Structure I
Amino acid sequence: MPRTATTIVGQLISDKAPYSVLYEPFNTSQGLKSVDINYLIPGFNIMENDFDKILTSLFDLSGSFKLGVKRYDSLSKRLIKYILGNESSISFKKAKYLNLKKGLIIKDPFLVFASKYLSQNHKVIMCERPLLPLAGSFKRMSWSFSEYNRLLKDFDRMGLDIKNSNQFNENNSISPFVVGAIQFFYLYTLFKQKILNNDNIYFFNQHDLSINPNNSITSLFDWLNIDYSKKDINKIAMSISGSSTKNKSPKQGVQHDKLYDKEYANDYFQSILTKDEIKYVKECEIIICSGGEI
């Protein structure tokens, strides 16, 4: 899922194991030119053969990336993207020309609904987050979820029960970004039922990472068969915690703010969401998790 510490997870694995991280190559705004829609689902919104070709090109470290220039980018940021590339293409160049490591981590929330297909041949880490902090993060970043209605059709073709989907559409008293987070959480919860009890899928809880990073990282490394010492885990936990600062919330609109204490990652929603939004999110979470109706 987006906004669930996927970037941190990719980094902490690559720091201890011989893997290079490819940053969101399936992100249509800055990733591969061959990817034209977000949230690919092999066999449903893309042919399996076409998906395999894209994936194989990544493993072979061949591929062409978009510039990823956004209308609100500053002049300096535009120049960097034209000269060096964006986060996705730069990570690709590092993997190809600099790191020379043995394997790859594809760090990409846009592959969340491709995970069942991917798990046939690859290890998949599914990063999760509770709905309230997820909604707070979506609103902080001003992220909506424009793909919702398109994905509902894909889910219908997959045979998933989407009869309650209209409950989570626009609400005049609730931010569209909060609604977007609820819609995403709803789809993820439906999809998760298809991937439970899969030996190649590990569910990584972002909430556990924020309150007990040592145990969270240790469990993940054990699943990946990565060797570590207690000193290694302590060092990694300190490097991602931001605990040297007293900031209890990240800056508005900053995607990866390293200068706040990650212990509060799932508390800062209280300063982002209104009371009505918090109440609405709680109601929706109960409905989604119970499969009921409003």
Structure II
Amino acid sequence: MVFKLKRSRPRLVILLLVLLAIGGGLYLRSSNSTRVLEYPEYLSFAGGYVFSVPKGMAVDTHAVQGIQIVHIGKITGKTIDEVYADNNISLQPVEFLEDKKGNDFKKYINETLVPEQKQKLSPDVIASFEKSNGWDVAKVMVKKDGQSLRFIYIKNSLHPVSIVSKEETDNFKKIEESVTDVEKTDLKNEIEPLKQATQTTAQNIRDKKAKELYAGAAPELRSKNTEDEISKLLAAEEIYSQGQTIINGGSYSGGEFGAVIYFIPLNSDFKPASGALYFKKIDRQWKLTGMQLPNPLTNKKQP
């Protein structure tokens, strides 16, 4: 069965990135009403960059570790080539490009990236260069039999990023036009507090510290959920919290932040599953407003 805690009436923002298949979850929330944000900003903790999520799309950070895949609906491709063939879009930090000058950047594109694409995909590869807000940008187009096979956009900024898909669609352009270093956004002073808030919450879940979770939650959540109810919730999903937990980033809008938390259980009888943590900035601090955790009963592997 699904264990649910009581919720209060004020709205809770369900961010676009959590519209993944998080079914049969265990809930701790502060709202009965939900809405989907249009064009939320996704913050990559590891990459240090922010980008706008196009309307109707979601972000999956676990299908391929280290990569954010922006997609419509469910990711059905079993290989990265199939993922791109469906016009899904990936973003990935390119850390080794940090501090490289313009000539070094072009040398990497022309002498490393282009030859790699010719060897792996097709000999028909064209690279072009331009500037974006003062930073060097490369666009690499790979075609086969006259058809677009891969479009690669690399921006060499404070936090270099690679964006890849089958072709440069309108959604792709929205991402490439919006991606920027977190230092140039309104989250420049929030990335570390958000990392700390999500990591502390994840550790409290793992350690089953209901008291700490309750004390650090937003007032509206505490008014509808007791410490004992939180304790029961943590006990119910222990199969997951005692394994590995991964948080790669999250979506932000108007003082609210939502992060997907990925659980890899130690018990191989249960499938890896996703949950979600929700925060709101109150009195200059990020407070927990809700969480959704995987229910072991619905994620046990069939014999």
Structure III
Amino acid sequence: MTEFPRTLAQVVGPYPVAKIHGAAEGMGVYGGATRALVKQGLLLPDLITGMTLALLAKQPRKPRADGEQKASGVAGRVWVREQFTIHRPIAHDDAWVVDGESTGTCAKKGRSYSTTASRSRTSSGDVFATNLTTGLFSYRPNPDLEDSMHGLPLADTPAPEPDWDAAASNPHAEALRSATVGQVVGGEPVLVSLTMMAARDTDNPDNPIHSDPEQAKKAGLAKPIAGGSHVLAFALEAVMAEFGSQSLLHGANFDVRWKAPTENDVHIVPKATVTQAEPDRLVLDLQVDLADGPTAMVGILTIPLA
């Protein structure tokens, strides 16, 4: 039986150039603030969302008894929750380093979940992201799987918090302080096409269920689905477009849950609603709805203010 915490092999960046530009192209005609960050040479906040996944994707693969190779199995293939903090901006060509550990697994109602914590540092050693990732091993529930818990329960696992010390560096503090409770940004329908999903996935996808119809079917999906960070990117774009392109890069904390898949060629409605506007923080509820369906994603964004 696996012992927890299970230390993972360290992984070194940077992200490929194709991934950076693919993330911008994946916004389609939407995404002016996203493209502005790319022009500034800064790593996009929605890519920082996935630092744990960048770590997991590069873990050593274990040989199976039948001679095939498989992933190390330390995390689920389906992203369901991400708690993370962006401590500082980082250049997209910086050779970052990320390390972490698998903190536990559990089975509930026929579904198996895993939790992984990670810390990401710039090439000069400064922490730029801390993440706590919850993944689901398979879309298909297993009716024979008994409920179980191994390692540290998620509720007892320390989660990233806002970085109050980083707030003083936020160049958009004045705009953030102008926000008012009840203010809504975004809210316009956006098409998420297969072309956009393929652009974000690049020619070397980490998980082809996001752009390959055949691979999606093998995973039990009717169509390819947009990756979690892709869906989140549209809500973050609404915030950045309103308050400034670097507004999320100085201590902001996110707690995001994905509730329903976003299939290709559907319209989504991303928005953010201000729920608190205090001297030391701005808090927004993030939400992405399917235009003709349920809510795909919800989240709480806390931006500390100096």
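Out of I, II, III, which one gives 19.8 for mean count of other Cβ atoms within 10 Å over residues 50-57 as computed from the coordinates?
II
Where does the value 16.6 come from, among I, II, III, when mean count of other Cβ atoms within 10 Å over residues 114-121 is the thing being computed?
Working: I: 16.6; II: 13.6; III: 23.4.
That value comes from structure I.
Taken together, the values in this text are just the output of simple stated rules run on the coordinates, not laboratory data. Given the structure is predicted, the values throughout are model-derived calculations rather than measurements. Cβ atoms are built from the backbone, for glycine too; each structure is taken alone.
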